1. Can you tell which of P, Q yields -20000 when helix-only ellipticity at 222 nm (-39500 (n - 2.57) for each DSSP H run of 4 or more, over all residues; to 500) is derived from it?
2. Have a look at P, Q and say which one yields 25 for relative contact order in percent (Cα under 8 Å, 6 or more apart), as calculated.
3. Thinking only about mean count of other Cβ atoms within 10 Å over residues 20-27, which of P, Q has the largest value?
4. Of structures P, Q, which gives 23 when percent of Cα pairs over 23 Å apart is computed from the coordinates?
5. Could you tell me which structure in P, Q was used to calculate FRET efficiency 1/(1 + (r/R0)^6) of positions 28 and 52 (r between Cβ atoms, R0 = 41 Å, to 0.05) as 1.00?
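Bear in mind that the values in this text are calculations on the coordinates, not laboratory data. Note that the structure is a prediction, hence the values are computed from the model and not measured. Cβ atoms are built from the backbone, for glycine too; each structure is taken alone.
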Structure P
Amino acid sequence: MSPIEKAARSLCRVHGEQEDDVSTGTPRWAAYLPQVMVVIDALHEPSLTMRESGLEIIRDVGMQSDAANVWRFMIDVLRQDVRHAMASVAIPDGR
């Protein structure tokens, strides 16, 4: 299960809904994909502490890359995953 689906299912459960209910034609958790995208958008920029931690790791392994950029790339991939998941269940992304 992808992190995107896990997040959508978690939101569904938090709201007291049956995540696998398909009475609307798609699993109920899929209706939470737009909210997952909003959260991912909010997480796009790493905090100063996260950047510093990432730089420390990169220094230790000898890579010449920016930890904040690595984080952003990872978040960008999550965004793409949400868009694909939303498209597969025909949920508009609101953009």
Structure Q
Amino acid sequence: MIERKFVPRWGTTFKEKDIKKIEAFARKGWRLENASFIGFTLKRGKSDKIHYFIDYETDPHEEYFSNLQTSGWEHVCSVKNYIHFFAAPTASTLKKNNK
């Protein structure tokens, strides 16, 4: 059984359609493991409704990740230390002023 797969994408910016795509994969049991400008690496897991969130923060400090975790978002991966992917099992309330 395949445990990981790569889903290609094109472009240097991440858009809402990218979020919708990885959320659809999560409902089928494929969770985001890593992201890059050329695509996503997904790992087989439990099928679940997971919400993903992308944030742009250059060289974030530990408090940045701590505040997002307190708001219900788990850090999944980062691209080039300024594009950060977060996941939450339900619709978490993200308070931007917590940064």
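1. Numbers: P: -20000; Q: -6500.
Structure P accounts for this read-out.
2. The read-out comes from structure Q.
3. With respect to mean count of other Cβ atoms within 10 Å over residues 20-27, the highest-scoring structure among P, Q is Q.
4. Derived from Q, not from the others.
5. Q
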